[in-house]
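What follows is a set of structures for review.
Since every read-out is calculated from the coordinates, none of them should be taken as a lab result. All values reported here derive from a predicted model rather than from experimental measurement. Cβ atoms are built from the backbone, for glycine too; each structure is taken alone.
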Structure 1
């Protein structure tokens, strides 16, 4: 039996939004480092944080102050620090941060670092919401990352970020590109999405015969107070069964062993890839 030990960290905001982005980043990193070390001590092989994990979810505002939270990848402070921790613990780390490509061009991005500290590449959030309370297009340009799958020391890894999860096409593209384990770092609040939280990723895991690790932040964030970030980070298997889930309201590291042999077993039993009919799907692309 081939096991992959995954870790997910969920956390509430440290500090407050009156602080500078750099001050908040430092507080969030300070809070994460003991949990990263705990993950390493427990033998976690692939670790993932929540969406834009060093900052508040600032998209309820349209305040240009938060452009100052963006960092370059891979040469920015947070990515470099996570490279050190990946190497220290021989652990793959997915690092979701606010990225500055150049002045005025910003992305919602996750850097992927291999277990020896090597920077493997990044995924940029593809689908960007823009509705009341979630003014993301003010802050993020849509990514076009061509669905990268990272050949890490332990697995073939894909990344899909928060709002992306509502779009089945990306899950399928990542799986067809070879992803065995896909992480979905999120910042999502109570309301309609809470029901979907335990529906969409399990359905996507089934449809694509893969494991998914979904992680969410916790708590409320003043002054915006758009709702409660409800945590409940979890691992789901290719049968759509949630195997381990975190609390609703606590800073928490959850660790879980995934049986990677299940991927071949399920894909051989449920021949969804074989029975696809892409030659019949052209009308989908004509409805742009």
Structure 2
């Protein structure tokens, strides 16, 4: 009888210990999940190599691990609207303002800028090299029916391209000389190089890939080509699963002196000039001056 009671008590004790161990495992898993953050960002930050320089520094400093999903800015914000990302690093200002006004984002902060450039084959069939107005350059491409490659992926670059076409009064969609890739910036540059075509790109990605592609810078230094990046926390009030603490840590890091100093010098050793210009604390209207 005593032996039976002993085994019953032992069984209860074992079950209790398993339960306690399970709680520790659950808690450890929960902490692991909270230490992961999902960053949805534009392909230019990935293709240029900037994230490869920034993220190890952030992870070492904060203990967070970043899962990066590099897509167009439009796709990144679509992820934010579904609660599928914790924080965004994007460059499509008008779409960002809509994202914020719809209540999907909080704490939008200016991080950096670079610029867009029009690149194309060395032969320059549309004869746009040296034209100061990007709008006029696009008009000449259309008039000459020279091949133009568009990302057509709802990215920040695509949004800028559409704005320029709108200013020209030309509707290129459906024209034989206008090809749409639906791809990121690096892949689109490769396609343009292979087809000896024109395209619009951010300068950072172009410089990072310059040695592997056969494209020349043909139009640049126009105010319309300014390319501005913001970092945005996805609103936890809409999606409880959003890692708000991790997102806030990433935003704070991106505008910190340490990250801004790295952005300021990134690319100089390899290209002779920085790929991005740090802007934390500045006003958008003062950029590019």
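Quick notes on this structure:
- Entry that produces 3.3 once distance in nm of label points 7 Å out along Cα→Cβ at positions 46 and 174 is calculated, selected from 1, 2: 2
- Read-out relative contact order in percent (Cα under 8 Å, 6 or more apart), computed value 26, structure in 1, 2: 2
- Read-out Rg/Rh (Cα atoms, Kirkwood Rh), for residues 150-197 alone, computed value 1.05, structure in 1, 2: 1
- Of structures 1, 2, the largest value of mean count of other Cβ atoms within 10 Å over residues 214-221 belongs to 1.
- At a computed -14000 (helix-only ellipticity at 222 nm (-39500 (n - 2.57) for each DSSP H run of 4 or more, over all residues; to 500)), which of 1, 2: 2
- If distance in nm of label points 7 Å out along Cα→Cβ at positions 38 and 102 is computed and equals 4.3, the structure in 1, 2: 1
- Each of 1, 2 could give percent of Cα pairs over 24 Å apart, but the derived value 55 comes from 2.
- Parent structure of the calculated result 0.85, given that FRET efficiency 1/(1 + (r/R0)^6) of positions 254 and 270 (r between Cβ atoms, R0 = 30 Å, to 0.05) is the read-out and 1, 2 the choices: 2
- Comparison of 1, 2 - label where mean count of other Cβ atoms within 10 Å over residues 54-61 is highest: 1
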